[in-house]
Structure I
Amino acid sequence: MQTTPETRVYNTINGKKETFSPLEPGRIGIYVCGITAYDYCHIGHARSALVFDMIVKYLRYRGFQVKYVRNFTDIDDKIIKRANERNTSCEVLSDEFIRAFHEDMAALGVAPADIEPKATEHVDDIISIIKDLIQRELAYPAGGDVYFRVTRFKEYGTLSGRDLDEMQAGARIEVNENKEHPMDFALWKASKPGEPTWESPWGPGRPGWHIECSAMSRKYLGDTFDFHGGGKDLIFPHHENELAQSVGASGKPFARYWLHHGFVTIKDEKMSKSLGNFLTIREVLERFHPEVLRLLVFSSHYRSPLDYSEAALDDAATGLDRLYQCLAAIKGIPKTKATETTIAQSDRERLEGLEGRFNEAMRDDFNSARALGIIFEVVKTINRIVQENKDGLPPQYLDLVSSTGKKITELATIMGLLTQEPDEYLRRKREEMLTGIDISAEKIENLIRERTEARALKDWSRSDAIRDQLLEHGIILKDGPEGTSWSVKKQT
């Protein structure tokens, strides 16, 4: 499938949606800022990983060859502080949490990036860029440090939409006599006792945070590439400084499209380690299936805030069950030769148009929320068709419903959803729900069938008695147009 003029992305640097066209036809380069490896990842990190995993998967589904680079910061003030607290080295500490990151991503079903470079493996590349900046008089050594000269880069502030005076007025800046201007930022930091150091033309020291991404993106994607991504908190100063360094060193355009996802919040407050209001990915996955977290994330547009709550995850879990139940129901539809059976024209069009409408949503700035809404709309239609045709469907309609089920699975997989066999997922779900409950899933289903028969005969007393019997075991029944479903009563 080829790119079309309708493919539009929101570009942070312009503050508007733009028609996307790759730098090189059929190929896309994308760089995403990864974690600083000093602690376990929280669900804010999960959102970032999931969003760009989805974007890369969608672009590949569209037929593009994607080169995806996501770095690790493995030398940084926070890493040094935590390593000193643990009486260990920065290398040992960062390696521990990079391994933990990979474990978390595997649990979430996030594919590794094509290239996952570490800052400490690219010190020579970093020094090379700093030399270029000094040669262009955009950087200057001072007391063993090297600083970027913001007043010489006229476009500074373009990405964040700020001017230099505004930045300076709003910043908490420590007095530093080595700096020419208070907003100049460090490219190289002189060695301090107890810190890892590397040799450089300016003396022993270590890289600043911002310069590492300029060096690694240039090495693996070139001076100019298609997408640069990260969270909104990185727009300033990290990405602003990255842009200045990279353009300043090469004299060429840097990232052509800047993609920034919104924050994860708890009660409308940004989730962060500094505020102490975060949940690790591991804590969430102890209680919820990974695809539940994925469904929650993709039910909001990537640029919107995502407010986390247990209730929101419960709702996502219910939605995921509904998707799997639909796929399981499709597999169970019998084939008939009944010529009088038909499916309404509007329903056929809805099923046949699934992929086109899904793509229309995703081409609009990767709008996963609208794309999921389209999938759920089709699932609702299929459930109604199944309910209205319990005796089966003739071959032409059964083929349409079956092929739509396969298409739902294919499209949902772009978001990492519906990756399991429906029957197996539902079996495990029932087992988990009934842990500690003294009744089997088979017994529950038998009682529901008996109750359905009683209701058909208008034997309301027997129907109510079965409901009460199940409630004594903590099983709640819900009657709907698609039949009777059950859930386990939450313990308070």
Structure II
Amino acid sequence: MALDIVVIGAGMGGLSAAAHLLSQGHRVRVFESTAAVGGKAGRRVIDGFRFDTGPTLLTMADVVRRAFRAVGGDLDRDVGLSPIHPETRYFFSSKDGRPARVDVVQDPDETARNIEAVFAGEGAAYKKFIEHAATIWRYASEPYLEVPFTGYSAFTLRVLKRGLGAVKLGKNLGTLEGLAREYFRSPQLRMFVERFATYVGGDPSLTSAAYANIAHVECTMGAMHPRGGMAAIARSLAARIEGKGATIRCGAKVQEVLVERERVWGVRVEGEPEPIRCDAVVVNVDPQTAAESFLARCAKELELSALRKRERSVSCYALLLGVEGPVSPLAHHTLYFPRDYSREFSDIYRRRVAPTDPTIYVNVPSLTEAGVAPEGCHSLYVLVNAPATGDEPERWSEGSPEVARVDEAIVHRLSELLPDVASRIRVRSRVTPLDIAALGSVGGAIYGEAPHGTTAPFRRPKQRVDALRGLYLVGGSAHPGGGVAMVTLGGEHASTLIREDASSLAR
């Protein structure tokens, strides 16, 4: 049964939904308000230096492969993926000023040896921790991700099928901070565990230990680098979608989703004289943003008042640096922790300022892919966590005290690994919470609601809006969550729900 479906937003969630819906035989039109597809997976090129401006890490590549296959593509052929070794290089601040270094690789035994060489007695602890992370994945994450989330009861039944061990695990989950203390004696390696809270935008002292599953995914299933960066995935998938007959219009702003008798029947697009009729709408925009704009008449059905009360996840601030000369000891992915990691989250969530002594994440794709930077140079994406206050333009404007302070803090931290880096910077640009907010994320909150508390995953807006027939939500603020793999899976799940609902959607 072929339906007419409109997708609002051409981020990876919307593109994935479009691809899978096309494979079901539906007619699909995609409207993107900005000038390019990809959403947060953006690209910036300055004087021959190329930068990703959003996500830089690809895990669970098979999820993205399925989206490509749905429209006759092949991710490995169309884009190309390179394995990354090490997965991540970690540096830990020390009193003597010489940061301790640990490489995390896909082989747990090798990583354990790397840890043991620096932190005696902790190698075995790492192996026990990563085994526990794998158990969380089997008992909790797979039931959460394997099908669209339609309610807690259905999820619980899927968990129960895993046996009593799964039930016991669920009852005993604490926080990531608590889990870190359970497995590691050294404060440095506790930071390694706690950092996985930032993958979902949270404070490790408040974020469920369930998110240790990310350690299993990244550290044992492997990370990949797409040729051309993350933006290349979105652009290549969009080309495949158009090749299958769908239309994708960039610079096309949806003014209103049209609803009658509690069901969607069309959209009004800026510049179009008549409404565009459809049987269903997939919204790849933060639900609060949607409810305050093109779905304003449906604010009650989208529970806007509750969305406005939610605590926002972190945002980010990144310097894009074109650097001349070598960048050793950096790896493709590098993390450098401060001495007081807890202060970082106190700054973000309680003081509402960017950290004074931040953890820096550095992505150097030019170490893996040729042509990312001019000969003899490297492109560095240097990120720090920041509070979601991107709705304060004066705070993040060029020349503001906050921008100057954060820039200085980032370069100072980077220079502890690359002592002469400041003199070798040839290109400088930045991504602020204001840039993230401009993409539709409320206040620049990358992941929507902060993942604090044991029920956080279940508080995300469900993909099927039960109160409005024909309306579905995808993207990092909806189920199953943020990150390239998760939002791509969310698009696939939305297509599954539409297939289940097809008979009630057809006119």
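Looking at mean count of other Cβ atoms within 10 Å over residues 76-83 for structures I, II, the greatest value goes to I.
When relative contact order in percent (Cα under 8 Å, 6 or more apart) is computed across structures I, II, the figure 23 traces back to II.
State the single structure among I, II that was used to calculate FRET efficiency 1/(1 + (r/R0)^6) of positions 20 and 364 (r between Cβ atoms, R0 = 35 Å, to 0.05), giving 1.00. It was calculated from structure I. Comparing I, II, where is distance in nm of label points 7 Å out along Cα→Cβ at positions 308 and 332 highest? Sorting by distance in nm of label points 7 Å out along Cα→Cβ at positions 308 and 332 in descending order puts II first. With respect to FRET efficiency 1/(1 + (r/R0)^6) of positions 228 and 300 (r between Cβ atoms, R0 = 25 Å, to 0.05), the largest value across structures I, II is given by I.
When FRET efficiency 1/(1 + (r/R0)^6) of positions 124 and 180 (r between Cβ atoms, R0 = 30 Å, to 0.05) is computed across structures I, II, the figure 0.65 traces back to I. Given -10000 as the derived value for helix-only ellipticity at 222 nm (-39500 (n - 2.57) for each DSSP H run of 4 or more, over all residues; to 500), which of the supplied structures I, II does it correspond to? Derived from II, not from the others.
In this comparison of I, II, the computed figure 27.5 for mean projected area of the Cα convex hull in nm² is attributed to I.
When mean projected area of the Cα convex hull in nm², for residues 260-339 alone is worked out for each of I, II, structure II gives the greatest result.
Laboratory data are not the source of any read-out in this text; all were calculated from the coordinates shown. Bear in mind that the values here come from a model prediction, so they are computed numbers and not experimental data. Cβ atoms are built from the backbone, for glycine too; each structure is taken alone.
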